[in-house]
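What follows draws every value from the coordinates through simple rules; no lab data is involved. Quick caveat: nothing in here was measured; it's all calculated off a predicted structure. Cβ atoms are built from the backbone, for glycine too; each structure is taken alone.
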Structure P
Amino acid sequence: MKSSALILTALLLATRKSRCSDFCGIMSVCLACAFGSFAAGVQSLTATGHDSRIDLKWAPSATSGFNIYRSADGCEPFVKINNKPHGPSVYSDFIGENNRTFYYRVSPTDTNAIADTGAAPVVSARSREMSDDELLTSVQEATFRYFWDYAHPVSGLIRERSEFRDLCATGGTGFGLFALMVGAERGFAPRAEVAERTRIILAFLEDRAQRYHGAFPHWIHGATGKTLPFKFDDNGADLIETAFLIQGVLAARQYFSGAGAAEAEIRQRATRLWEGVEWNWFLRDPGSKTLYWHWSPEFGWKKNVWVAGWNEGMIAYLLAIASPTHPIPAECYYGGWTRTQTYANGNEYYGITQWVGKPMGGALFFTQYSFLGFDPRNKRDRFCDYFANSRNISLIHRAYCIENPGKHSGYGERVWGLTPSVGPGGYHVCAPGKNDDGTIAPTAAISAMPYTPAESLACLKHLYHTYGKRLWGEFGFRDAFNLDRDWFADGWLAIDQGPIIAMIENHRTGLCWRMFMANPEIAPMLQSIGWRTATMPATQASMH
């Protein structure tokens, strides 16, 4: 106790001329060190200032939740700012102002004395204005946390929604592999740790997850690998979810090219998972040129949903034709994928030409999910250049929201983009026209950034600065909002968060596109279909 007293006396003398906040901050940390009371708080607590917000992070622990306390100067009473026990070991305090310093303590919910005793360690940070480039990095880093800090603790698989525990998404995990690559590349987590997490995911998928002719179900139990039925008769293979997963697996195979054991194992397991998918099985019948979405050992082909565009399923045909072990014929692309009479469009909407897809493009995720890894720039089939088509559909969505025929609150040049998301009444497929219920999901316009960089950035900044206090959280933009009903989502969806981080990166550096396209099976596949490529125009090649 003498040494503790000496430490405190020295601090009192050294800080007697300091302002209150400095003194209280030093004293609370010193008291915790001197008297061994760190157990009352959390370990490794840090605070980082961002534009209009301060982010907290601490070491995960086995507790039912946490309380977050804030003080304006470190001496005023620390006031609890979370309305309910906070689960993840990250927290984002959206202040809405810059150049503001706040002090924080975090404690487990089963510790009641923290706010009064001051035993928990104190951290502080100052919000600051960011450049556009810094803000994009900040948004990516927050989004990355969904795939890093909220991944399943056993398997590393990505949970379908932020309120789910063991229910993990096959497609969301594929998107998560892109997010992990971006996180490693930008230093959001050490590359070695990201490689090990990726290795764990692929090992679980190969060794424990149930597969059906090499394909995965829509949902997987994150601890056991067992199939969790999506619907009562959808308890087997989901080929589209599998395609989203394999797109990420192949990108990871190229990204983790190091000589270390973990990265070598990633490449080996990725190859086996890729080569294990029996794409040709999902043609269903001999002579068929059309892939089918589902198959179940119990229900067979009962769902009878064939994959044909225009929708999110293009990547399934590209991968199936590219497969080195179980390919489908190249003619299935035109005989199956583009078979419908509504595939080609050719009309103008708001003076903008749309070559492929439903009127006004349908849901905007059609232009994104298949293109997280597959680079559409300056490539065309018989119908169009898909970068140009995706750009124009994005611009059509924006023009539709500016016109706002449904008279929805908030729509305009900086609030646009309609796509499936959680809505006031549950999950809803939002699109221009009769399916427009006034719900905006930030992922729609933000994930269009490679196609519409200026318009998407303007939307991102507007949503962030105007609605951040209700729309932002520890994992970035919450899933959706509806101003007609003054409703904001509480949580996040994996398949909406994944495109945000990946497509921002494709806009900035093209990383996800480069990694996927580097796989040796991709170029021959495009050639076999008859896709044409040429030198990329400077306007499409430019990135920052």
Structure Q
Amino acid sequence: MITSTDIAPRKNANGLAARIGWAALICATLYVCYLSHLGAIGFVGPDEPRYAWIARDMAETGDWVTPRLYGKPWFEKPPLYYWGAAICFKLFGVSEAAARLPSAISALLATLAMAWLAWRVYSAETARWLLLLLPTTVGMIGFSHAAATDMPFSAMLTIAMVCAAVVVGLVSDQSSRDGAQNAAPPQGDTHVGRRRVALILFGFFLGLAVLAKGPAGIILCGGAVFFWALFTKRWRDALRLLHPAAIAAFCVTNLPWYILCTRRNPDFFRIFIIEHNFKRYLTPEFQHMQPFWFYGPIIFLSIFPWSFFGVLRLVDLLRRNLPAEGSTYWFLLSWSAFTVFFFTISQSKLPGYALPAVPPLALLTTEVWARRDRRDRELTGISLLTGVLVLIGAGVLVIRIRRLPSESLFAEPWVWQWIAGLACAGLLLCFMAFSRRKRLTAVATCILVLSGVELSNGYLLPRLDQIFSARQVTPLLVSWHDEDIRACVYELGRSWAYGLNFYARRELPECAPPVSLSVQAIVSEKGLDDLFSMEKEQPPRVHVKPFTGGRIGQNIYLVAIRPPLAADPSSSGQPQ
């Protein structure tokens, strides 16, 4: 006969096993999505090699005040990311992984802060799901693996907003299964002491956000809190954020660098504040113009594969009248919506600008997932729609790949294996949707994301490294430097030009043919065509000799440019 004393140990054992399983899955998710294979691909784009150069310069020169690119002051961004990367370079050596580690750590801190908020405002179950859903979004995975300022800025702003939620009274003492989001503002000595700490932390992390990207941190935080107070009529609570303790912590955190940099560089205010903030926002001078709907697809992609659940959450909120008092919903909605609105009306639009909207949207999405019953038809339909979208994506890739020339890297067999795996993932998601097993569906989706990330790191990114990164040219650049060979670039895009400069550890000049001395040149396909045209039209003035096997990237070539009287270079591919 089984008694209650026999059942209790079984329940305890099952509960312990469940907690261990959750902990293992969460740790694996955080590691794979944020910290694994940070150096799987070399620096890509114009920003990564520039920011890494500045950080390396800080680590080598010891000048932690003035950011310098190629020996000249560079005031496009404040120094928070540079400081983090420079410290990582000193600790772990100069590498792509070390340069991206500040972004990965920032993503981890932001995720933990949001999980704490979910625990305090909603429930422990919501917090657990957030630790799975937020790291597996496309936006968090992508920007946590980028040597850029977007993730440090978004993370510091996220932590500041979590502290703001405590200050304005949206967080209760205990985690709540009933939903602390509708509770009245808490009172008592405990809350007063906690708010004082939260005020200091709010000012500190908001100051770090301003050190990461400038005054945009103040605007995004201020705008979100303003609209929250407007909708909930809690102006007195909102004004607590202007407490002297918060202002003092904010000023102590960021003003010393701004003052020192301004004193050492009289042009700092004009270049950073006027050109890289006001002009970037108000004018199209920086050539980042996009249509007004640009951030719609960006946000959808940023929270994929949970995008449709986010749409379901917004529909839920539109169906019901949100409570005016103490609503965390309004806080999260104001936070995400104002971020998108603010950058939508900007004349410069880049995908990374919308990143601060991802954490609050992920929390809203997680809350609806945790609250909905597994038999909910809408939840089943959304899960099915996600699987169908993955299948459609696989079909689109098949059509695009079939149109590529046979010599393309993306026409190789491994691409078809990848697409087959993507299609299988879509079919599995559809099957799980019909099973109506909510937890199993979410866990399976997370595992599929982790598998995709690991396969990308192991197989996809190393192949993309051959196309988009200048890292593969490093041995050649080092040999040119050691042998004091004259080198230049010709009509390269900014991404390759900055990447080559970083790996060459010097600024490679732009060629200006015809030349009086022989040079080795790295040129784009258009530049190569121009050089051949110049040689044909002016044979006495310039001679171009491509190296055998001189293609070193996607439409990037290695050539020798010499006066016609100079001896022909060797065609072995080795620099002369």
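From P, Q, which structure was FRET efficiency 1/(1 + (r/R0)^6) of positions 267 and 331 (r between Cβ atoms, R0 = 41 Å, to 0.05) = 0.55 calculated on?
Details: P: 0.85; Q: 0.55.
Source structure: Q.
Have a look at P, Q and say which one yields 1.04 for Cα Rg over 2.2 N^0.38 Å, as calculated. Working shown, then result.
Values: P: 1.04; Q: 1.10.
Source structure: P.
Match the computed value -19500 of helix-only ellipticity at 222 nm (-39500 (n - 2.57) for each DSSP H run of 4 or more, over all residues; to 500) to one of the structures P, Q, and report its label. Working shown, then result.
On the way: P: -11500; Q: -19500.
It was calculated from structure Q.
Quick check for you: by distance in nm of label points 7 Å out along Cα→Cβ at positions 107 and 387, which of P, Q is greatest?
Values: P: 5.6; Q: 2.7.
With respect to distance in nm of label points 7 Å out along Cα→Cβ at positions 107 and 387, the highest-scoring structure among P, Q is P.
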